[in-house]
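What follows are several structures.
Nothing in this text is a laboratory measurement; each read-out follows from the coordinates by a stated rule. Worth saying up front: this structure is predicted, and the values here are computed from it rather than measured. Cβ atoms are built from the backbone, for glycine too; each structure is taken alone.
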Structure P
Amino acid sequence: MNRVYLVASANMEAKVKEVMDAVAGAGLIAAAYKPCVNGADAVKELKAHNSAVLMEKIAADFLSQDFDSVDAVVVEGAQGMSDVMAQKYNDTLATALDAKIYSDGEDADLFCPNRILFCPKCLAKDLAAEPAERKTSQAMFRAGLLLKASKAKKRIVLPEGSEPRTVQAAKLVIDRGIAVPVLIGKKNEILAVAKEQGVALPADIEIIEPSAELAEKYVPTLVELRKSKGMTEDQARAALADNVMLGTMMLKMGEVDGLVSGAIHSTADTLRPALQVIKCAPGVKSVSSVFFMCMPDKTYIYGDCAINLNPTAEELAGIAQQCDDTAKAFGLPSRVALLSYSTMNSGKGPDADLVREATKIVKEARPEMLVDGPLQYDAATVPSVGSLKAPGSTVAGKATVFVFPSLSAGNIGYKAVQRSAHGTIAIGPMLQGLAKPVNDLSRGALVEDIVYTIALTAVQAN
């Protein structure tokens, strides 16, 4: 699907037909879409400031439709709303679906006055042109992530099985068909926590109770994996007393497809067993991380913001390649900018030289990859600045993936955007480079954060 047009008109049926006829007249195939939430229900959500939830619900319904074989989708805009609510609904919906608003001008004051509205002549011109790359909005990314995860049907182990937020997340994951959660913990404790939280867990939910007998099953394999470090059977038994190591061994043995931990464990406690047992994927030298920065109208990838303190040029090149793989795996366009305080050769110094060398390594390793650097953030994102500072670059001014030169820069950068750019949601960190997916939670994670991290892990496992 290449184009989406949202019809903003009091005379909805006639205007939808007008756009459908125009698409057909251009020799293209069109489909009509009526949002699953509109009218009074949409107004209720908007008044409650739940526009993000509302748009994700509509985006999920939109993605479930069979639009793969059509060239354009014509979306019905606001109906049964006051002028102010109609403006807000149409504007938010157009952002969520990356849609151009169509109106003949007579309703321009009524619908989205601050948005550029399409007239019949503009529509004809747009249909005749090559379709532009569509942006992946926050709503579309989040809805698409859950859809991909639900299709994968992966088993994700949760070592913190009796942690209250984890129990709530497990129930939501089951209810929404996102994955199959496997909880590690004492069954009576998990059920007691569920009761305290008002969560009715399914009778058939899978709970693995840790025990000496269960741990013994994994002792020989763990000793073999760690023999170069001198691990004994007794040391293996002691290590397997930790639920994270137990879950990691289940992942190693192929009994589950991914692992999510960190609600009550540190990053080191989650990552250490993975590095010891799962290890890096073939050809990968180090693990890194990304955040999916979901702004209302687009989704970017930021890396590495959580793992590598001061990567070398080779490590930075590896992070860039991992980020490129991640973007493609999650259906996002990949134009990778290696960031610095300097654009191309404008600045001097060891930090800029490091990014310059990393860029060279990536281009030699993957000639087909769209990557450039060093680039300042504005040169990477603003077309006018990019064309001025880096003319001829395939990435400058239109980057979608951003590789920071250090952990300090990355962590500050993602948090600055997350907290200062209105409506931005950061999903992650998601670990890259392991042979099997393991992901770490913030100890301040919300239930929703855990749900989306489970979904990320399921998609990685696929």
Structure Q
Amino acid sequence: MNEPVLVIVDDDRSFAAKAADLARSRGFATHVAHSVAESERFAGMPRDLSLLDVDLPDGSGFDVLAKFEPRDYEKIVLVTGQPSVESAARAVSSQVSDYLTKPLSLEKLDQLLREVSLRVSRRSAAASDSNLGLIGESRAIERLRAEVLRIAPCDLPVLLTGETGTGKEVVARALHRASGRPGPLVAVNCGAVAPELLASQLFGHERGSFTGANARHIGVFEQAQHGTLFLDEIAEMPAQLQVYLLRVLESGAVTRVGGHAEITVAARVVAATNRYPQSAIANGLLREDLYYRLAGYEIALPPLRDRDDDIALLAQVFLDELNAANATRRRMDSRCAQAMREHGWPGNVRELRSAVARAYFGSDGELVSVFPQRCGPGADDAAQLVFRVGMSYAEMETAMLLKTLARFDGDKRAAAAALGVSTRTIHNQLARLKHVAADGEPDAPAPAQAAARTA
């Protein structure tokens, strides 16, 4: 990250020295002059903040401005111990950003330095996408990268949508890196935390606020102060917590569980869901008012099947990671490139990474061959399900439920998200199947009927 540059032109040597020391402690490259003539050596220099005295021994701060080459990103502040209507009007009509009177407190100067430092860090991060972690050269990933760079420096909440495995957390991290925000990125999966613990996880709790609360806990909103808070699987958050989350987003303050004081938080919120937002709203899984609050800007992540130019590149990156971790030099078998390109990758980038890992650890030689399994007519595989003519709806739904659970290794939350139903519906259907298996009851309600009664 480039260090910000401050130029001070002021004949008050004591003030200039103190201001320069403070700026250097804040990471600024600082240059000082005490006259218009001395300032000429800074005329062609890149500058982020110029602090110019109106009254100088051989002219004024306006004369300095006339000699400086204008910089689009430069913040120019005029200071004077003798303010006048004339100089103020002249400042307003020029490229001056601020017109301040002396004595200028170090607190005010420190505020200026922080503002400029944040702007410079954001500009520096946004100027280069090399550290975004968004791998790919396809048009889809280029559009995604452009969206990230465009919206990252803003403070708007961002909602990421897309299929499971498309890399929503990767994009959240890219947004944070490109934003230049000084605080950390803190991530929480709203679908992986027990509902009764999620409020404490998000907002924190005070000691003794509930059984087991033996110490104060700082929630993720506070942990992400001046940084980015990534809320994954936002549609899995219980409805009552969505109400409180909306209030926090609108007020910019949290109250810890069991506490009374409001704590101001300044974290940029990035939320994500693998559901279609309008469907989640219609099904009562996502509050409409919360959706509009979160979707200050919405980014739809492309599935891997729309990034076929990136598949071989991603596979090579994953293989390189495995080689580095295991001190090997295995190579990708060129014969599998077409098979990888033609595969649908329903699990997206996550599925591709797993396929490369399986092929790597299953290889006996230097070549790694990634040949995704494909379904022939009438044959199932881990990602597809074939229905026979004559199957009942109940049989089809049961097969789909069991196949989806198997695909997600028994993770009921993930299966529910993929099927577009609630986790409770999954539990109820499994209980019904267990009951049918136990007593062979022929007239047990079909899964669709059970879902309708329990959703």
Structure R
Amino acid sequence: MTVGRSRTFFASMLAIAFAASLQASLADEWHTTSSLTGPSKYGENFQRYDYVNPDAPKGGAHDSVVVGTFDSFNPYIVPGSPAAGLAGFGGGLLYDTLMDQATDEGSVSHPLVAEAYKYPPDYSSATYRLERRAKWHDGQPITVDDVVWSFQVLKANAPQYNRYFENVTDAVAISDREVEFHFNQKGNRELPKIIGDLVVLPKHWWEGTDASGKKRDITRPTLEPPLGSAAYKIASFKPGSEIVWQRVADYWGAKLPVKIGRENFDTQRFTYILDENAAWQAFTKGGLDDIKAENSSRRWATAYNFPAVKAGDVIKKEFKTTSPEPMQAFMLNQRRPLFQDRRVREALTYPYDFETMNRTLFFNSNTRTQSYFQGTELASSGLPQGKELEILEKYRDKLPPELFTQEFKLPVYDSPQAERKYLKQAVDLFAQAGWVIKGGKMMNAK
């Protein structure tokens, strides 16, 4: 999918611009919730998510199948295949982050290892204040030294963090509970917030020695279960085939607002199977997978007729979500001259016959994404009006004229004539951009 106009981009800019003045007025004050799009629906006094059952019972086990293998408990480096439950970005089941990304609001975070944060009016830095109760599974407190060390080793060794924190130059402990992060630019409202996604690692454990007296190395894979801080720890494992996580009974953060009513299973078991087909056969036999998220339209439509389904032991059900829709699309690299002409990008949209593919390949189970922000208030709809139009008017001479007169719609192949119609539109746009058909191939005239 390609999007031929920029409505969705400007819709997002509208929301960001609307929140900017409010965010600036709150600068240099301690905040317990961070947001890029205006105040959280919970306000600063967040108590718990409104969708959870605060009295949910603890106990039981959850079993899952993972296709592949693993050989490491260090997910923050390039070498090795990390075990399920660990995360290359974020804390996974083992580690806590400074703030916890909200599960029911976009661009919102709530306190976890850090209880509050602040930033100056020019957004040139951010200071995070640690929660006094935060501790590791060995009982030692999580310290500002842990935070500074984590920032340094993750930026040096974890590709995702290196890129994510590209504009964060350093981290400095300014008291026994406060860490200040400095940025190489000003005016970027997102930088103070993204620091909250920093996973905090135990410096004293990684710089210590293992049972054999060998010094640990954060830059190398390991199959020694690491010390953690979050709700689970590794209970047992078989390299490459199984890992079992156990809930930490005295987890320090169990009563924090972001944790109430959540993380209730006593154990989580991940069983590894090398082949996708074998994993499917294992699911049909039962015992290894409590919940299976199906991603094959063909299998969803044709394969759920095995005995366990007929007996009612496997329940096939669709779940509707209020979360933003995930986007699956072709993203065109505009750094390449090939795609820098907008007419070329728009032309590539027209030959994509979603309706025929959905009918013949995907059993009519898919719905076409119409926006980069599908399912959110930032998604484009109708013609610009109100505050959106007011903002866009300032840039009218730099924007496509049809942005103001034509509602954005993707092509719909709803008749036999549609193919000829849309292919002609594509060829015409290519011709305007200097492309011609020679010998059955679309070629640049130059």
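Given a value of 20 for relative contact order in percent (Cα under 8 Å, 6 or more apart), calculated from one of P, Q, R, which structure does it belong to?
Details: P: 16; Q: 11; R: 20.
Traced to structure R.
Tell me which structure, out of P, Q, R, gives 71, 63, 46 once Cα extents along the principal axes in Å is calculated. Structure of origin is R. So Cα extents along the principal axes in Å, for residues 232-327 alone, computed for just one structure, reads 50, 32, 24; which one of P, Q, R is that? This value belongs to structure P. When distance in nm of label points 7 Å out along Cα→Cβ at positions 336 and 392 is worked out for each of P, Q, R, structure Q gives the greatest result.
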